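There are structures below to look over.
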Structure I
Amino acid sequence: MKSSGTKKDAVITGVFFIVATVAAIVGLRLYDPVLNNANYLTLGVSFSNQIITGAISELILACTAAGTGVMLYPYLRKYNESLGLGYLSFRLLEVVFILVGIVSVLALLSLSQMYTSTPAPDTATYAAMGGVLKAIHGWTFMLGPNFMLGINTFIYSYVFFKTDLVPRKLAAIGMVSAICIFIAAILELFGVIPQISAWGVLLAMPVFAFEMVLAFWLIRVGFNPESLPKKEQKVL
């Protein structure tokens, strides 16, 4: 029998997963004028409201990502304290990378405002500064929503698999999807594939699908906490 508190936790966690995914997609799309346009120095200022809205969307992403960490931690630590703390730590590291990425995009917007308001600006200097800010955003995206996401998804999916908090088949899919996004991050880090590529999208799709299925499962069914006490603090 699931307690009302446990069911409420599951629903909140599921909602956090959905909102985080939607916010990530919206934010990235709204950043397009400064991240994917060759004329971002002149065009960025014209899309100020759009870019700021994208930043707000990613702030929501950061909050909900941290929220999933906070909500899942008490359940994971009942199985293993180290894994629970590890998951929370990697999730919060992911949030830090997201926040740094937001700052880099807002700095690009400020750079565009400075460029367009300066008489006879030194285009080469501004372009070099913009290139650095774009690179920072690229690295944060690679290390946060790819690398760290792969690690923390594997950790909580592993605990789910061992404890039956959710169906084991679903947890197994979660571990496989985590490995896929982790591989994508490694390939991108070493320059084997571009950061935005068909292979990158293909390797990211499983974790996207898993999080959505997991979210709806948590909202509709919830956790199965009865399995935790008898397996509490088991060795890895």
Structure II
Amino acid sequence: MSNLIELTNINKYYKLKDSKLHVLKDINLTIEQGDFVMIMGKSGSGKTTLLNLLGFLDHFDNGKYEFNGKDVTHLSENERSELRNSYLGFIFQQFHLIDALSIGQNVELPLLYKEGTDIPKKERARRVEKYLETVGLLHKEKQSPSQLSGGQQQRIAIARALINNPYLILADEPTGALDSKTREEIMNILKKLNEENKTIIMVTHDDDLTKYASKVIHLKDGEITKVD
């Protein structure tokens, strides 16, 4: 498999009033296309910061980031936004669904913000149907998010993350607010996507979920301590 992501000596600091907090320390990491990566660590270990950096949602202070064979270390905000919209899908613990929109409209939303494209309405509808079917909720297309359970809302968030057919899915504690049965349902959806060669990077603190991963990255105090 080819390398999708290469991080070399990445460092990230947060400025405090009279000092700096070193939140990521000399991070070196390679992720291949088709990997299912889990990032684990206690609260404050830097795992969400690392995920945000990988997803072009946050900056780093020094080091090198290569994505899909290209050096993306010094991108403008517009270039970062274009990469996010074109290549990445995001899933969060809080589902970030808009209750004023139907389920179908929530899933469609990223297509309306994709820069440089004018996707016909018929094609948008086809994709919405396809990915709602992928997560088993096509029959809920006309309902609003508030009519669904937490597990169903997370499945809708997964469909929304897939709508642009991303290279990479980034998931921040996607099962953290769910019961154990629903958690397994969500993980089985992600596992199936990974088997279809979707690369997934997921932050979790749940050791039980590592059975789904092809690679587990352990973070402590901003450093990678182990890769399984």
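Coordinate-derived values only; no laboratory data. If you're wondering where the values come from, they're calculated on a predicted model, not measured in any experiment. Cβ atoms are built from the backbone, for glycine too; each structure is taken alone.
Structural remarks
- Among I, II, structure where log10 I(q)/I(0) by the Debye sum over Cα atoms at q = 0.08 Å⁻¹ as derived comes to -0.34: I
- Structure responsible for 6.2, with distance in nm of label points 7 Å out along Cα→Cβ at positions 119 and 159 calculated and labels I, II on offer: I
- Distance in nm of label points 7 Å out along Cα→Cβ at positions 15 and 39 from the coordinates reads 2.3; which among I, II: II
- In this comparison of I, II, the computed figure 14.1 for Kirkwood radius over Cα pairs in Å, for residues 31-110 alone is attributed to I.
- With mean count of other Cβ atoms within 10 Å over residues 47-54 computed over the structures I, II, the top value is the one for II, the highest of the group.
- Structure from which 30 was derived, relative contact order in percent (Cα under 8 Å, 6 or more apart), options I, II: II
- Which of I, II leads on mean count of other Cβ atoms within 10 Å over residues 95-102, largest value: I
- Among I, II, structure where helix-only ellipticity at 222 nm (-39500 (n - 2.57) for each DSSP H run of 4 or more, over all residues; to 500) as derived comes to -10000: II
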